[in-house]
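Coordinate-derived values only; no laboratory data. Fair warning: this is a prediction, and the values are worked out from it, not measured in the lab. Cβ atoms are built from the backbone, for glycine too; each structure is taken alone.
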Structure 1
Amino acid sequence: MEIDKAIRESDDRRLKTKYNNAIYVIQRALALYEFEEVAFSFNGGKDSTVLLHLLRAGYFLHKGKPNCCTGVPTNLEFQCPIRTIYFESPSAFPEINSFTYETATTYDLQMDIIRLDFKSGLEALLREKPIKAIFLGTRIGDPNAVGQEQFSPSSPGWPPFMRVNPILDWSYRDVWAFLLTCKVQYCNLYDQGYTSIGSIYDTVPNALLCIGDSSSCKEKFKPAYLLPDGRLERAGRAKKFSPPVCGGVSAISNGLNSSDSHQSSTLTASVIAVGDEILSGTIEDQLGPSLCRKLHSIGWAISHTAVVRNDIDFVAEEVEQRKSTNDMVFIYGGVGPLHSDVSVAGVAKAFGVRLAPDEEFEEYLRHHIGDQCTGDRNEMAQLPEGITELLNHENLLVPLIKCQNVIILSATNVSELDKQWDCLIELTSSSGPLLLMKPFVSKFLTTTLSDVETAQPLSKLCLEFPDLYIACHRKSRNGPLIISFVGKDRARIEMAAQVLCQKFNLGDFSEVNCG
């Protein structure tokens, strides 16, 4: 069978793994259901084209055998007489319609053409045909993919059938690797710069594939398989994604935007460290205090710090509590390929989503790790589904991971943290993930007075200046008492210090530098 042969002869180990997994799903479905009870939803797009040829290979491996006498492929190798559902629409591209009908003829597909909406059409079809399972070309990243598995029952309110998703974990790169390796025909719109095809009303060529300057943007595009970042395959869907102008990519940010009107406000952050070695005292956590100081320097207040075990449930519980009560949560430790690296999985569980392959992140890992990035499944490239944004910076080998208001830092020491923080700040200056606030300022007074003498006046002072953080500490048991005044208004800090000094004798307090 030419598809199976092409994959077997390929040196792309990742593609072989994806192919084997998809074939297993197909063969499992064909074992669970009678052939008359399964159908294939074909729309002429690249994903369903991949699925068609996987079905051909799966059907051949499940039922067919090559002609052992002549070595000549049988008709079975080229045909797949599976019931095929095609929803014909007046808003479809003519090229899609033509490709669909030509493909059906070539591979002897038993076409059921439906001219109703998807739900109504399925209801009508399933009333007439004994269909129990439908093969779909759904991939993670598709709008309707969230929550689906390789075998997923239809949603409540829909006619009952099993959705079979053999390529659910395939990426954009995997799709094109398969089509090009197997040298099969696909709709020619993909050679004209279209990367994700909807209707004629909401689909345009992907501007990221534009060749030349803006004057030639509408005339020539590179083919879809040359799109460098598969996460942007839907950038040509005009209604749901504003395509960037030719020659540049418009900045998109899901984070907070800087605003002068909010400069004097205060946002809160929580800092979570993950590590049994910190809890056991094996190592001393230096990243937490450093991160708190950095956040403080850009005007953020730290509401909570925590150290949790290397346990998914512990991480998930802590993140779930903090993400709803803070503007931002920073988590570090527990990031990597080891069994104890559970931070990403914990964040996913906190948001109630699963881990899913991320094509862009895997490409970064592949460049960074090289040949070590192999195997059936690269667990490090599994990120929380539907909520992940990668924070890219030219000085970072691997992007930082942002899941809504949670930022996962991969730093393992202060030097790495400094580098990642500097990159975050640079990204922030261009509408990035953090809002730069008016920084905190501070003043420190020291006194040899006892705690008993100062306790009541300080309590009253806190009530008089609720906008300031007023705290006390001693560097040693018998050392002087140091009183800190922290806030965003220098005048208020000076006023509070003056009020405190007036409650005591002249000379009882003196200013010190604790920086």
Structure 2
Amino acid sequence: MIIGIAASPGYAAERVFVLKQTELVIPREKIAADLVEQEQQKLREALAQVKEEIAVTREDVRQRLGEHECAIFDSHLMILEDPTLVQEMDNEIIEENKNATWAAHHVFSGHTAFFEQLDDEYLRERAADFKDLRDKIARRMLGIIDSSLDQIKRPVIIVTHDLTPSQTARLNPEWIKGIVTEIGGTTSHSAILARTLQIPAVVGCGKILGDITDDTTLALDGNTGELYLHPDAERITRYHRLQREYVEELANLRDAAHAPALTSDGKRIEVAGNIGTPEDCKSVLANGGDGIGLFRSEFLFLERKQMPSEDEQFEAYAAVAREMAGRPVIIRTMDIGGDKQLPYLQMEPEENPFLGFRAIRLCLAEKEMFLTQLRAILRASTYGNVKVMFPMIAIVEELLEAKALWELAKEQLAARQTPFAEQIETGIMIEVPSAALIADQLAPHVDFFSIGSNDLIQYTFAADRMNQKVGYLYNPGHPAILRLIDKVVQDAHAHGKWVGVCGEMAGDPLYAKELVALGVDELSMTPTSIPKMKQEIKGMVVHSN
């Protein structure tokens, strides 16, 4: 048995199809000055062709899966249309006299490397999108056509090093019964698409391609991450039956997910989605989400040469508010610093950036930058049920200073006669143990708390969750964590305030039961986890605080 990462639930037992990745050899040539315009034209033609290819894929996905599953390709189109990115490639051609193929590959590789080193899993997985686009452009320029997926006409399990979002979108569930990759994570766009297509997937399996050929029969459990080479007839029959039952259950869950999630004793638990871009709203709505529990606003600030303007930010926040049509939208102010650096801020290196000058600490120092974002959020509030949330609050003084700037932003808009909603809920992330311990002092100054369980666990145990050597300490169910959460809930409820959880605990039924029992009012998670969570909540009982 081989253990990987369970990325898309379900079962499969079929012969393998080994998807070989074409190795791209990128020529690096110094071009003559009189060929610069020719290379620029070559680049633009390739970009136009890739856009057209993505548009065709998007339309195919829209017809098969619906508009809500097209967000991935909308995101890819936005990247390709980013004038800053195009300018970077032009600069490589014009200033460095590099050929167009190498220039495009070099620029996209730089962006890929940037996202790969981030600590935030959601943002780190965006590296795959840049890599996908990088290789698409390179194949176009090199004249390489990959048609191997289109040749599959028998039930198979795809085994490959990695699968791009574009490749995943081309998979036909009639023939592709499972996916196994050597690398990857659960929040990648490929994993999200696999779940939408209801194709079981196990990723991050390490170097397994050397042990597998097209003649190998493989059984996989997408719920546990277990793989079995050469399974016996009994396991094959059982997995086929379990997959039929899972597909039927999933259809029933999605139908029921649009109803409120009520515990057995009648308390409604808000079940919301975590998003990183406006396009992610479609998945939240399709899966029955009650709102947006965490909108990571960092996507607007990363991988840019300059600060996003107030209007740029306003358009993004307003788009989400409009899409959610009155459902709650909690926008977390920029959580920059640590592993997320902004070149235009000239941030000094720190020995321990995760405990350093980041999130609200940075915003309170860069007041004009912070005020610009706050004004954009306020302006967007006229388009829906917008709430604002400040990250990494550690002491009361930080919260009071943030709220003072919030009020100043209102005054600035009023002076400009720019409309904004009068009543907007404000909240904070509880992710630093000190904040949990003084929740009773913080509660009078906010409308809600949202517990960021990932960081709260890391900071409580002083253990990096990405470091396998100390992974045994990363335990969401440990009494230390549950006691901190219990205190936050009790202090909040004593002041008439509500509490949500937006870390990974919220999307795990095992820990969500503990959270609901402690009195948590809202759970926010990856959108595809919403239907199952709503079903689980129906059998839960609320603890009376």
Check your understanding: From 1, 2, which structure was helix-only ellipticity at 222 nm (-39500 (n - 2.57) for each DSSP H run of 4 or more, over all residues; to 500) = -10500 calculated on?
Key -> 1
Review point. The value 42, 28, 18 for semi-axes √(5λ) of the Cα gyration tensor in Å, for residues 125-332 alone was derived from one model only; which of 1, 2 is it?
Key: 1
Check your understanding: Comparing structures 1, 2 by FRET efficiency 1/(1 + (r/R0)^6) of positions 85 and 325 (r between Cβ atoms, R0 = 30 Å, to 0.05), which one has the largest value?
Key -> 2
Exercise for review: Given a value of 26, 49, 20, 4, 0 for P(r) over Cα pairs in 20 Å bins from 0, in percent, for residues 197-500 alone, point me to the structure among 1, 2 it was derived from.
Suggested key: 1
**Study point:** Structures 1, 2, by relative contact order in percent (Cα under 8 Å, 6 or more apart): label with the highest value
**Key:** 2
Check your understanding: When you work out Rg/Rh (Cα atoms, Kirkwood Rh), for residues 349-444 alone for each of the structures 1, 2, which one comes out largest?
Key -> 1
Check your understanding: Among the shown structures 1, 2, from which was the value 3, 15, 21, 20, 16, 10, 6, 5, 3, 1, 0, 0 of P(r) over Cα pairs in 10 Å bins from 0, in percent calculated?
Key -> 1
